[in-house]
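Pasting the structures here.
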Structure P
C-alpha cells in the first residue's frame, strides 16, 4: 500500500522562506504546533489515502493525460498566496489562494470524475473545493493557553498579508511516508 495524494507543489523559494519565517514566529507561542516543512508545502487537490501499488501508475497516467497534457503542456497559471487563516478553532493554519479558483475547481472535478469512472475511487463528498495551503497544525489537546491569545493575534496580524506569486505548472501524484519526525513527500512517476 502507498499513502498518497494529488497536489501542486509551491515553486517559489522566496514564498516558502516567508512562510517558514511566519511559521517560526507563531511556533514561539505554541511549542506543540506542527509546522509544514518548506519542502513539503503544497496545494492538495485530492487526498487518496492508502492505495494499492498497482493503482499508482494508473492514477499517474490519468493525471498526465487528462490534466497535465490538456492544461499545462504549454501554459502555466499565476496565483498569489495571501491571508493567513484557520480552520477548526486553530487546528489548521492555512494561507488562501488568489487567482483563477474556477480553474482549480474544474481540474479537481475532472480528477474526481476520471478516478471514479476509470478506477472506482470515491469522489470527495464536499461540493465546493476550498483551495488553500496548510502551513501548520495544532492538536487541541496540546494548546498552551498561557500564550494562545498572542498566537491568535499573530495570525490575525497576517490575515491580510500578501506573500507573493507562484506558478501552477504540473499536477503530481505524491507519496506520503509517515515518520516520527513528520511526513516525507516524494513524487510518484511512472
Structure Q
C-alpha cells in the first residue's frame, strides 16, 4: 500500500511540473554547410576554407541553456588555394596537421543574445592547446531544417598557430576570423 501511495504522489508531482522539455537532436547537412577562415597578411585579407568538418548539435531555441554543440575540424583539409601556402600552413609552425589532425570545439553553455541569436561558449582544443572562445550564431528554423550561421575571431597565439618567426604580428595578424554556415535537419 505504501508503494502505491509513493507512485501516486510521484505521478501528481510530475503532472504539476508539466512535461520535461529536451533539446532536439540536429543532423548536419554537409553539402549545404561551410567553414571558412580569414587571416591577414601585411594587412590584407588571406582567406581559406576547411573542406572537412563535423558538427553535432542538441538544441531547442526556446531553451538554449539545455543545448550542446560539438564541432570537429580536420586541419589537414585547410585550403588557402595555393600549393605553397597550403604546404606551409600544414607544417609544424602553423596547424601541424600531420601530428594533431583534429581541432575540437565543445560547448554546453549556449545562451540567447537576441531574437534568433545565440552564443555558444566553450573550449577549443587546437595543437594540444585549450582555450575558451565564444561562438555567436543566428538560428534560422524552417520546418525540420535549420541554419546556424555566424563568425568569430580567434587569437592564434593562444593555440601556438604561427610560431617561431611567425609569432610576431607584423606580417600575419594575430586574430583569425572564422565564418561558418551549418545546415541541419532535425534528427531522430
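A short reminder: the numbers here are calculations on the coordinates, not readings from a lab. Everything quoted here is computed from the prediction, not taken from an experiment. Cβ atoms are built from the backbone, for glycine too; each structure is taken alone.
Some points to look at:
- Relative contact order in percent (Cα under 8 Å, 6 or more apart) from the coordinates reads 23; which among P, Q: Q
- Of the structures P, Q, the one that -4000 was derived from, the read-out being helix-only ellipticity at 222 nm (-39500 (n - 2.57) for each DSSP H run of 4 or more, over all residues; to 500): Q
- Among P, Q, which structure scores highest (criterion: distance in nm of label points 7 Å out along Cα→Cβ at positions 100 and 156): P
- If distance in nm of label points 7 Å out along Cα→Cβ at positions 36 and 60 is computed and equals 3.5, the structure in P, Q: Q
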